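Structures are listed in the sections that come next.
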Structure 1
Amino acid sequence: MTLNRLPLKLQKAFIDLQEYQKINSEYINSISCDDNFQKWQINKLIKLHVKTKPLRQAIRKYLADIDQYIIILRYVFKMPIKEIMERTGYCKRSVLYHLSDSIAILNKHISISKKGKIYLRY
C-alpha cells in the first residue's frame, strides 16, 4: 500500500520492518497463549531484528514523536490516511506533510549497500 511511491531503499526497509512487526506480534501472542514458537521462526525474528535496526534507529533518532507515530501507522501497519487522521486529529494536509517530511529525512540518513544491507549514513 503506497510503498511503491517511496525510494527503493526505503521500500525494501519498510517491507522488512512490516515482516519483523508481523513475526514479533506472533511471537508475543505465542508467549501469552503458551504456544510453541518454532526455532526457525525465532531465527527469522532475530535476523529481521538485526536487519531492520538501522531503520528503527533512524526513525527514533531523526523524527519527532508525531512523525514516528504517523510513519509507523502508514508504512508498517498499512493504515489508510483517513484512519490516521482520526487517530491523530490532524487534517489530511498535515498528515501528508508529516509523511513527506519524514520520508525526506529518512531518505537522507539511510543508505543501502550493493548486497542489500541497510545502514545509517550519519
Structure 2
Amino acid sequence: MSHRRLKETIGVRYNDFGVVEPIVADIRAMLATHDGIDTTQTLIVNFNAFVPSSLDIMVYTFTKTTVWVTFHEIKQDVLLRIGRIVESHGAEIAFPTQTVYLAQPEEPPEAMRPAAAPPAAR
C-alpha cells in the first residue's frame, strides 16, 4: 500500500444551495495544492446528492502517506480547511433537522373558541 484514501461526505444546508458550486471549486483547488495529498491519484470533489437534511459534497482523494498518525493529521487539516471554505461562502455545515408545518384551520376547534358571555341579568 502506497497511499491512504480520504473519503468524506460534507453536508451543507439547503439554504446554501446558491454557493455549492464555488464551495466545490474551492475545496478542489485546496486539495490540488495540499502538501499531504497525492495529486497524481484520483481526486474527486463533487456535489453528490440531495439528502433529507443536507446537500452532500463528496470528497475523494489519497494522501501521500500510509503512516496512520500522519494520515490523521492530514485528514484533520483537510477537514478544518473545508470547514473554513464553507464558512467563507457564508454557508454552514448541515446537521439533521426536520421542518414541521402546522396547518391553521379556518376556524379554531370549538374547545379553543372563547366562551360565550353569560346572559345579562334583568
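Read-outs: derived from the displayed coordinates by stated rules, not from any lab. Everything quoted here is computed from the prediction, not taken from an experiment. Cβ atoms are built from the backbone, for glycine too; each structure is taken alone.
Tell me which of 1, 2 gives 98, 28, 21 when you compute Cα extents along the principal axes in Å. Label of the source structure: 2. Highest-scoring entry among 1, 2, by distance in nm of label points 7 Å out along Cα→Cβ at positions 29 and 69, is 2.
Sorting 1, 2 by Rg/Rh (Cα atoms, Kirkwood Rh), for residues 61-100 alone from high to low puts 2 first, with the largest value. Comparison across structures 1, 2 (criterion: distance in nm of label points 7 Å out along Cα→Cβ at positions 53 and 85) gives the highest value for 1. Work out which structure the value -23500 belongs to, where helix-only ellipticity at 222 nm (-39500 (n - 2.57) for each DSSP H run of 4 or more, over all residues; to 500) was derived from one of 1, 2. Source structure: 1.
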